[in-house]
1. Taking helix-only ellipticity at 222 nm (-39500 (n - 2.57) for each DSSP H run of 4 or more, over all residues; to 500) from the coordinates of each of I, II, which one would give -14500?
2. Can you rank I, II by relative contact order in percent (Cα under 8 Å, 6 or more apart) and just name the one with the largest value?
3. A value of -0.69, -0.81, -0.87 was derived for log10 I(q)/I(0) by the Debye sum over Cα atoms at q = 0.15, 0.17, 0.18 Å⁻¹, for residues 42-137 alone; which structure in I, II was it taken from?
4. If P(r) over Cα pairs in 10 Å bins from 0, in percent computes to 10, 36, 32, 17, 5, 1, which of I, II did it come from?
Structure I
Amino acid sequence: MIRYLVMIMKRKVIVVPYQQEWPFLFQKEAQHLSNIFQPILVDIHHIGSTSVPNLASKPIIDILVVVKEIRKVDLFEDLMKHSGYIAKGENGITGRRFFYKGERVRTHHVHVFEEGNSHILRHLAFCEYLRTHREDRQRYEHLKKKLANQFPEDIEGYMTGKAPLIKEIEQKAMKWYLNRI
């Protein structure tokens, strides 16, 4: 009898200092995504920690794509696949389409929402708040570094550990952001 050993490669949780090239990597990929989603595209935003200057991050560019109609995103899965992306459907968030590039070493996450979805404002407010609120940015960075050391091969543990602070900052960010409009 032959036995097969199946190794499941775990993604490493690595948090690195802010990199000056992140905005350029976003711009390059945003142009490519604009070409793919052009018929239904409304807007594209750089989100996540790589969009916040001076914030350490996992080196994965998070991109928010806003479209006219979320159901039509599924028609573009083959184009995304040819661009190196893996489609994950809603991936836990109703009304979203999620894609990632890179199996073991991720380089990009693409979050697609239909215009008017409340998650768009949540993402934008969170990032803008961290750009302008140094103390909370530093608290968040400190926690991310601590969790990356604590859970170097456990992305779920890392994400779960961040959740309470993210929720706290999101609440502050939404109030702050809406008061600015």
Structure II
Amino acid sequence: MLQTLIIKIQALDLKGCIYLNQLSRNHHVALFFKLISRLGDGTFWFAILCLIYLSQPKSYYIQVMYLASASFLTTLLYKALKHKTTRPRPYQVHQVIILGERPLDHFSFPSGHTLHAVISTIVFGYIQPALLLIMLPFTVLVAISRMVLGLHYPTDVLVGALLGTLLSFGVIGFASYAQILL
């Protein structure tokens, strides 16, 4: 029963990946998602951090500090998961999938870009809710870009988003608790 469910999920995962990856056959779409993916490497989040720094009182700096720490720990977590699961990237396994961007590491599961985008959006959105108008659509585009570019399966992105959500709530809770103590 479990094996049948896993096979069905894998088939759906591949089908979603192939469908989204076919969008990259359009040169303009491929360039757009390549740009989104590259901005998701950190440039976009650094710009958001600068906006928060310029607009927020010092009481919010502790959340930003914890986000930086959480991002470091998040990187360690997703790298450990990638090396533990060693799931190949879609383009490595399926010839119909076109590689649209050079990967930053070898394995697919989970999506580090999505994980970082989600944790950054939730924590920065907590600090400066008005920025959610920019960050939420960008985060969705980062997640989609990873599949369009043939780098991740939908489950990689989904797990990255779930981990980012859980970790962000931990960061917000810990930072709020630390502010009470200070």
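1. Numbers: I: -14500; II: -24500.
Comparing all candidates, it corresponds to I.
2. Ranking I, II on relative contact order in percent (Cα under 8 Å, 6 or more apart), first place is II.
3. Values: I: -0.61, -0.77, -0.85; II: -0.69, -0.81, -0.87.
So the calculation was done on II.
4. Working: I: 9, 34, 37, 16, 3, 1, 0; II: 10, 36, 32, 17, 5, 1.
Clearly, the read-out refers to II.
FYI, it's all coordinate maths here, none of it is from the lab. The shown structure was predicted, so the numbers you read here are calculated from the model rather than taken from an experiment.
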